[in-house]
Structure I
Amino acid sequence: MQNRPGVRQQLPVFLGFFVMGFVDVVGISTNYAKQDLHLKDSIANLLPLMVFIWFALFSVPTGMLMNRIGRRKTVMAGLAITGVAMLVPLAAYDFATLLIAFALVGIGNTILQVALNPLLGNVVSAGRLTSSLSAGQLIKAVASFLGPIIAAAAAAYLHDWKTIFPIFAIITAINTGWLLATPIAEDPLVQSTSSMGDSLRLLKDPFIVQLVLGVVAIVGIDVGLNTTLPKFLMVRCGLPLEKAGLGTSLYFIARTTGSLAGVILLARMKSARVFIGSALLGLVALGLLLVVTPLWAILPLIFLVGLAVANIFPVLFAAALERVPTRQNEVSGLLIVGVSGGAILLPIMGVIGDARGAAAALAFLLLAWGWLVWLGSTQITAGSSKI
């Protein structure tokens, strides 16, 4: 690429990560919808399921689409769909309408996640990719922790938590217009074409398969915590939903703090050390969270779990892009298939939650943390420089 872009090109791309964070509103929205519409856990969890199922269906085709129209235009398509999704709940508020809205959120977010990460590689230097991906996750986390706060404030002062949707729609429209007005040069490679078979053949590499399963695990953990922590605090500590929802905000504040630390650590340390340290912290902190009862002990553990989650995904993603540098669009699509981990794990957690309670549903996530510990440990033992 000629003429490496600067801050002008980077800012609208990083704002895209903020819009990407709107997907996490599904967690607090599910809790409000469950309360408003009197839904069981197993039914309410269909709402986040409608978000994350699209990652399995659209990720690989989106990678192929990028090859045909470019990364910037693909991101703009994702922003447009996200903006429409934010307007749907304003038309009507019932379970069917929310399913449609969250389906559109899922489709738009799938496109954003597949296209934004490699587009970031077009506006930052190669040596800064991992730390820049962590910076993108930091910005995404800011949007994530603001969601429950805005929803709680809207419910308290405007008597309608759904006010978050027009706010998010306006921000999305600003991002779309900004990116439209910002030219970003893309490598000729991005304009090549590929088939579904070409993308799936990348799965012959066991390392890529392990990374995809790693994404399944960390997204399942993230979405599971986002959705279940308010229920857990309501039962364990007797908090009302408005206050219990702020536990999710604490989790996202921690994730934001962890991402900020990751921007620094990943620029100075081997990503393998950051990965294994994060996985071990998450496993221990969640295990302790399940056995303590005072709120003063629970809140610091929620914070530690959020710290642990923060830098797993950027390390996995950077490792995948570095593994096959000539096929980054296709690799991005495959890896984002793993984001469907939210759809894979949440229904299981819903069934467990109905039968045994929120604490038992959270305990299921220990299996995912165990997989990440194994993944990090075996890769380090093998001397891999990728993870």
Structure II
Amino acid sequence: MGRNANTGIARHTAQADGEARRLEEFLEATRAGAIAALLVQARHRRADMLAEPERVLADLRVLHARRPADWYVVDQLSYAVTLALHCLDLPYATFCPGHPSYLPSEPGALFGVPYAWPQAVRPTAADLQTLRGEAQVNDLSFTALFARFIARHAPHRPVPRRAFALCSPHAVVLNYPRLNWLPPRPEGPAYVFSGHLTPTGALDPGPFWSSEVSRLRRAGRHLVLVALGTFLSARSDVLESVTRGILAERPDTSVILAAGDQAGALAGLAGPRVAVAATVPQQALLRQVDAMVHHGGNNSFTECVAAGIPALVLPFSSDQFSVAHDAERSGAGLCLDPHQLDPQRAGRAVSALLDIPRHGRLEDLRRSVGLRGPRRAARLLSALMS
């Protein structure tokens, strides 16, 4: 419904020149640290967050006239779609694919500013004030943009107090565990915590990866998956540091490295204890490994919890700092600052995860969300729609 696209490896996705340039600017900012990356994202939002709202409104109006639906389910980050559904007064449910704090409620909460930070990443007061200033500008300008659009296209509809908090008044599905320290959410809708979106039952990684897992297990008693997601797999320096650190610190451990468009550049790491690929069947492989290194993405965090796999979290941007904080606090993993990472530090952290007995706080957390998942969330959402 908008200009941005991401179909697996961000740099390989066909998109407009402007979006490609912004992606490279963002990736470069991640090399300067957390605040630099978040500031670039805040400034990019002014161009990205409400693409073609008139077209989206017109398309949805035509779609609903041709094939009227009883309910719509919309990605919370697809703001143009949410705004169109609001203007058309159509019943919809919101699906929040990121951290629950992406729906700000408290006056001091701002989209783009982590609600909490992990121990390893603590910005200075001055840097945090700068970030909050940029996010406040976005909050005010975005809300004003919504108000003007509603006044022009649906003056009979209410104007949201804060645009970033606009969501279904009926039901919101959060792809996250229900953690008792999460910040308040907007009042009104019922909230469904899916816990995770991993399918139940056996997950087959396929013959190739089944064979690779067997090969790597013969070379090392432990197996670690390293994956930084569709965007941050471009950070080959971090991927290489982590892999070399694990190999040096743990001679009894093998590595599966999901390297995105850097798979060719990192092919030299492949060997008896390392498999390098552009993409991997992550959900299936999490049933076969002993630990994971990830970037703090929502899916990686929740999938690790569902599988009972401890993780080393290396947050770079977006809501990843909030996720990393929750991973630490819940006992689901450890966190390091990727901006200050070296092989030795990464290797020691992963080694500590491998030495943790397969029980304790992570297992308690896994059990608490184990009965949840996409099927339960769908049942609850269907009941709310009824």
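Quick check: 18 is what I get for relative contact order in percent (Cα under 8 Å, 6 or more apart), calculated from one of I, II. Which structure matches?
Details: I: 27; II: 18.
Derived from the structure labelled II.
With Cα Rg over 2.2 N^0.38 Å as the yardstick, tell me which of I, II scores highest.
II
Given a computed value of 0.50 for FRET efficiency 1/(1 + (r/R0)^6) of positions 106 and 298 (r between Cβ atoms, R0 = 30 Å, to 0.05), which structure among I, II does it belong to?
Numbers: I: 0.50; II: 0.90.
Structure I accounts for this read-out.
Suppose you compute FRET efficiency 1/(1 + (r/R0)^6) of positions 90 and 226 (r between Cβ atoms, R0 = 35 Å, to 0.05) for every structure in I, II: which one lands on 0.25?
On the way: I: 0.95; II: 0.25.
Source structure for this number: II.
As an exercise: helix-only ellipticity at 222 nm (-39500 (n - 2.57) for each DSSP H run of 4 or more, over all residues; to 500), calculated from one structure in I, II, equals -14000. Which structure is it? Don't skip to the end; give the middle numbers.
On the way: I: -26500; II: -14000.
Among I, II, the structure yielding -14000 for helix-only ellipticity at 222 nm (-39500 (n - 2.57) for each DSSP H run of 4 or more, over all residues; to 500) is II.
Every read-out reported here was derived from the displayed coordinates using simple, explicitly stated rules and does not represent laboratory data. All figures in this text were calculated on a predicted structure; none of them were measured in a lab. Cβ atoms are built from the backbone, for glycine too; each structure is taken alone.
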